[in-house]
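We did not get these values from a lab; they are worked out from the coordinates using the rules stated. Here the structure is a predicted model, which is why all the values come from computation and not from measurement. Cβ atoms are built from the backbone, for glycine too; each structure is taken alone.
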Structure I
Amino acid sequence: MKVLYNFDAVTDRKNTNSMKWDKSNKLFGSDDLINMWVADMDFPCPELVVKAVKERAEYPVYGYSFPPESLYDVIVERLDRVYGWKIKKEWIVFTAGVVNGLYSAVGAFTNPGDEVVVQPPVYYPFFNAVKDNGCQILYNPLAFDGQRYAMDLDNLEELFKTVTTFPARVPRIKMLILCSPHNPVGRVWSKEELAALGEICLKNNCMLISDEIHSELLVGDVQHTVTATISPELEQQTITFLSASKTFNLAGLATSFAVIPNDYWRGEFIKSRAGHNSGNLFGFAALEAAFRHGDEYLRQLLVYLKDNIKFFTGYIESNISGLKVIKPEGTYLVWVDMRKLDMNALELQNFIRCKARLALDDGYAFGPGGEGFQRFNLACPRIVLRAALERLEQAVAAIKVTNIPLNP
């Protein structure tokens, strides 16, 4: 019997040690905020995922464990069915999360002082993974025409031409970290864009680290292409990070996986990961259940998310002048241009937190090009979304009432 999921139902997450809802006062200075920041959903997990975790919990020994063969099987099957990517079981390496895996990858394949390319505005833990490993961030900013973002591949090629090498003939650009689909701007890169990017990386012997955690959350008329499927050559030069944590709301179970076709790289990655958590028995059970039984939940979820995005965009266009929604193609995150409010980064932060009484992710945290933007998480019941928009509308209206004009 098909389960009908009620995403309109409000689940009270307060007092559950929720990062999103129980850290408001510490992180944003108030408990009276609507929280739409960190990227988890305010929806319950699929019914069969909850059942799988409960069944595992009923066995009263929680000792050291490892992923079952059936989990490898379901990952191999899903990647083939959803993306047409045929992988081998031995390519899969479990980690405690994509960020955890990024740290291991940068640590394994760079030396202090090496450059790592990122494409801002982008998910801000990328910056920390580079800097904390003693490397230099090299920016390849996305191009923005006011409506849509694109990769600036001409600029990327120039970076490889102009950056110095030390010692001679040894390139210091070792790696590019790709966000696909892109967080926060919501682009789902086309196969042609990824092929052009891959060609540049292959030509310059640059490792490609592809964070594809949002790959099943498609909210536009698009298809996701796994970067490594572009060509056999690029497959050998790419490490792909995937997880069910965004799609099925499992982030607290700290289980994701890397797909590493290159045998040598896989061995080096495993060495770098040594001593770090690589998932847990409840995460393994939830991941397997989600990939095996989660298709109907995902289908219903995407319908709801698309309607939330439509509602959010329409409300702002009709009621809140001076703001522009960058229409997402993927993720449940929406990037909003607030530059016409004519505020600097701290003024905008204060306005959102103290006047609109919202907890959002500040655009400047995503690096160059993020200034004047805010990131909204729309994976919430519509009644919560409406309340947030009403607060924002009232706050922007108050600016006009006090005769602080918006830019034309």
Structure II
Amino acid sequence: MIKVLKKIVFSFSIVVLAQNSKAQETKKFDYTNWELTWQDDFNYKNEELDKEWESANHSSKNLYCSRWRENVEPVNGVLHLNIRKEKRGGQDWTAGSIWTKKKFKYGYFECRYKYAGGEATNNSFWLMTKPRKEPKEGKIFEIDINEGHYPNEVSTNIHNWSDFTVMPNGKKTHPSFNKQFYFGAKPDYSIQLELPVETKKIRFISNNSSRFNIGEFRVYGVNESGEYPKVLSETADTDIEGLVNYAKAKNVTITSSGSFNKNASESKLIDGNPFTSWSTQKEGQKWVEFTWDKAIKVGCIQFINGWRAKNKNWRSLIHEYKIQYFKDGVWRDITVLNAEEQYDFSKEFHTYGLEWNEDELIFYFDGKEIRRAKNEFCHSETPIWLSLALIKWHGTLTDDLDGKSMKVDYVKYYQKK
């Protein structure tokens, strides 16, 4: 039986860090065979910025903000791209975007910067052919070395702006090859309890300000062997003989804080499909609660965080949640994630890099390779871009963004020796 209820809950916070193995990937960048041929460390007065950089000075109707030169300034050797809540260009917010007068081609590109500290921010270090007309070589393209989203998402994108197709609904689309990396959060969680708990109630709860998706919430009994199924298995509940998933028991009642657009989707938490999900309401605290008429003994809890796109990348992973059980009239923590406290890219500088050659595009985070892709159409010169935007698809826009900024320590360009 599934019901949707509204209630207020109170909880306290502890921090348990969940590591993402993708943050630890493969090779480190080797500078040995590279020569630094251009750099900007922004150690000069504001007016000198215009010697090397052009600036956006216009509205951006696909964004929450217009962008202007006045929002970009070097301060003590650090470039600030500032957010301001001000009416300009027909919009309520302003930010900044600049690009180099100089154009570059194959080489290694690196930028060290901090994100602006808030949701709905797009903190970008990127390359794009300009103007947008067919270049002499290759196609019109965009390489997002990092289109970073607060607090700790690194997003790498490769866009082909030449080959548009028209969808059945009449909208235009273009080939786009995206891959995101989340630090401190992951799509699949299996929480195995060192000491089983006995309870009649389990809940998942989050103060995430934006809506999110949770799939396949499983509450397993105790398995003496310590073995539990893989979270993304489509046959999880039959993978281990005799293991009981109490989330699907006949005597369970599921209640929640609500669903997106009031379209009840709680049943998708237990439909056996790892790629469907409960989508929460937009506002307020989000929670889902499982209640049994008799006490159960819990050995493992599993769930899927976010949703999987057609390209099999996971999107919209949340970084803050608790799973709790009810005992003696009190909600008690089983596990707590608050990745923002450990991985907040607005508090510390990180480096984002791209090795671009005729054959490959190799992306780096803090010197470690995170992605490698074949270079199929990026073969013409391009400026280097630094941009801060407020966007409609990555969180909630709040007034405390006013005065915050993306901060850039340096930009560097290397060529092979």
Structure III
Amino acid sequence: MSSDKIYDLIGVGIGPFNLSMAALLNDHSEVDALFFEQRTSFDWHPGMLIEGTKMQVPFIADLVTMANPKSHYSFLNYINEHERMYPFYFLQRLDIPRREYNDYCQWVAGQLDTCKFGKKVESVRYIEDNETYFEVFVVHTDTGETNVFKSRHLLLGTGSVPMMPPSFEQLPKEDVFHTAQFKDHIDRCRNAEAITVIGSGQSAAETFRELLKEQREHNFRLDWITRSPGFSSMEESKLSLEHFSPDYVNYFYQLPQPKKDEVFATQGLYYKGISTHTVTDIYDLLYEYSVGGEKPNVGLQVLTEVNGITKKPEGKGYEIACTQHQEGSSFTHETEVVITATGYKPYVPDFVKSLEDLIEWDEAGRYMVEADYRIKKVKMTENEIYVHSGITHSHGVGSTNLGLAVHRNKIIINHLLGRVAYPIPDQNVFQSFQPES
């Protein structure tokens, strides 16, 4: 089924960034928009919605507040409408439970008719006829029915997907899995004799902490292996947090691409370290478990490169080939369950290939992006492809930070409307990233 109607904007994917756009556009009736998501409902990293985990940004970084604090879709209004204002007041925290952020986003998504779940964007074509537009083919995930929509502009918010080392991918998924699937496999972990977590970031730490809390009840051996020099805390000082500001994004954007790649490679602790409170929780548990001279059945192995994994020739479990990379010594680690915290990579949908001739690509095969989040095109057209995903190479360390989602959407909306619907302040932080002219 198709329609001659041409929408102003179609968003692909409904994660926090595109959900924020949908909520903000609800105040701009002149923009006719639709957003499609292949999942049947909003669910933000469901495999890591562990009890006790907290957001790494304050609640003010919700879907709308930093553009319109009066919006119906603010987190505080969500709290109010759920009659939780006094409990939240007494909580006295800026950081909110991760589960509550997910519930808040589900509350917003459930009120927006422009958000269509269970609908997968299968392909996109750029049409140059009497007028130009994108033709978007959308498959209903339950029925298989395909509908065709037309739009002047696209907004890609397809997020990221878990990365697994190649040698791990072919192994049984009930035994070897990514932290993104941790909650789905928690019962398997409880029944294992030995579990190993590989990686050193926040997801690895939260998974290890959760397993450590349950270890004594279920009596499994628990190991944590990382190639990093240590289990390093994330850089969370207030002046360091200013790297997640519009000011730093603007500074980073104007650097030459080789310099961007060089700088970004040094900034891991801004976004890949472990929150101090998580490290503290883990240490406190280890300390308590050691009272009375008892030795916890736990191993924390740093400076260790994982080279590969094989199924044990006899019995259950796996052998992991490891190298302590400073000494150069090799050893084999045995375990029954392996959980990898090996990060995520931007998800570039297959349909983007059909737009390859329209998009400008860099030497590394990444699409090139304007400062205002439009993909650069090889020819002049009135039709834009705005993008939220896969822009760390162009916009830096804050590209996936929820504290910048609303700011980015303000810029996109201003460009979409051709006017300043949302003023953009020139200065937002105290420090300067380049000499004042």
Report task. Assign the value 4.0, calculated as distance in nm of label points 7 Å out along Cα→Cβ at positions 38 and 254, to the correct structure from I, II, III. Result -> III
Query raised in the report: Which one of I, II, III has helix-only ellipticity at 222 nm (-39500 (n - 2.57) for each DSSP H run of 4 or more, over all residues; to 500), as calculated from the coordinates, equal to 0?
Result: II
Report summary line: distance in nm of label points 7 Å out along Cα→Cβ at positions 126 and 334: greatest across I, II, III for structure III
Query - Among I, II, III, which structure scores highest (criterion: distance in nm of label points 7 Å out along Cα→Cβ at positions 326 and 350) - result: III
Query raised in the report: Taking Cα extents along the principal axes in Å from the coordinates of each of I, II, III, which one would give 76, 50, 50?
Result: III
Report task. Looking at distance in nm of label points 7 Å out along Cα→Cβ at positions 238 and 262, point out which structure of I, II, III has the largest value. Result -> II
